[in-house]
Structure I
Amino acid sequence: MNNIRKYTIPLDENSVESMVDLSKLLEAHASVFSGTILSAYGGDIRYAIVDDSFTITNISAEKINYCCKINYFAPCNGQNEVFEGKGEVSYNIVNNKIILELDETLWNVD
C-alpha cells in the first residue's frame, strides 16, 4: 500500500519573490521531507537525517532537487556512517500555498 502524504506550506507574497526565496522557504520546512527521505530505509530507526543538512540543490517551476546528510547509527562502536541522500519531488503552488504530495511508503529492504 502506498503512503502518499500531502503537505501545504503557506506563501507570504511579500517574502517569496524569487526561486532563491522559494528554496529558502522549503529549506526552512525541511522536516516535511523526512518521511519521504527515510522511507528508503524501511522504517529502520538506525537512520536519521543530520540536523540542518537539508539543502535545495535545484528548483524549477514544477520540481525541486534536494540533498541531505543521512546518519547511520551502527550497533557496533566505531561503525557509524554519514552519507549523502538525494531526491527530486514535484510541487504546485495553488492559492498562495506550496502543495507537496510526498511518497512516504516504506520500502521493503529484506
Structure II
Amino acid sequence: LIAGINLDMVGQDQELCKSTLTLDKTPDSLPSYLNDFLVSLIEETTKQFDQQTGFGPTTTFRHRVNAHTGGSDHHEFVDSTMGVPCVMLLQWPDLYYHTSQDTTDKVSAQSL
C-alpha cells in the first residue's frame, strides 16, 4: 500500500448543507507527495467548477486545507504501526450530520 485517500461525507450540496470541502493532510511525521498533489488538484478542479457552473467571485466552490487532525478512518493508516500516508477529504461542517435529515436529496452531482 503506497498511500490512501479517505472520502468522508463528500459530494454534498455546499449551499444547502453549509459545508466546505476540506483536505486533512498527512501528519508532519509522515510527509507525502499526496498533500501537494491533492492541493493542486482541488485548486484546479475548483477553477473549472466555478467556470462551468457560473459560480463567481461572491459564490464559489468552497475548500480549505487543514493540518492532520486524525479522528476518522484514515487515522489507522497513518499510525506508526502501519505508516501509510493517508489524507481525508470531507465536507464540513454539515448541518445534517448524523440526523434523520442526512438524506440523498443533500447530494450534488456537481460536487461529486
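When you work out distance in nm of label points 7 Å out along Cα→Cβ at positions 51 and 83 for each of the structures I, II, which one comes out largest?
Between I, II, the highest calculated value is found for II.
When distance in nm of label points 7 Å out along Cα→Cβ at positions 19 and 43 is compared over structures I, II, which one is greatest?
Answer by largest value of distance in nm of label points 7 Å out along Cα→Cβ at positions 19 and 43: I.
Given a value of 51 for relative contact order in percent (Cα under 8 Å, 6 or more apart), calculated from one of I, II, which structure does it belong to?
Comparing all candidates, it corresponds to II.
Once mean count of other Cβ atoms within 10 Å over residues 3-10 is calculated for all of I, II, which comes out largest? Intermediate values should be presented prior to the final figure.
Details: I: 12.1; II: 15.9.
Once mean count of other Cβ atoms within 10 Å over residues 3-10 is worked out for each structure, II has the highest.
Out of I, II, choose the structure whose coordinates give Cα extents along the principal axes in Å equal to 50, 31, 18 when calculated.
Numbers: I: 50, 31, 18; II: 43, 34, 20.
Computing Cα extents along the principal axes in Å on every structure in I, II gives 50, 31, 18 only for I.
For the read-out helix-only ellipticity at 222 nm (-39500 (n - 2.57) for each DSSP H run of 4 or more, over all residues; to 500), a value of -3500 was computed from one structure; give its label from I, II.
Derived from I, not from the others.
4.8 is what came out when distance in nm of label points 7 Å out along Cα→Cβ at positions 11 and 75 was calculated for one structure; which of I, II is it?
Comparing all candidates, it corresponds to I.
Values in this text are rule-based calculations from the coordinates and carry no lab data. As the structure is a computational prediction, the values presented were derived from the model and not from experiment. Cβ atoms are built from the backbone, for glycine too; each structure is taken alone.
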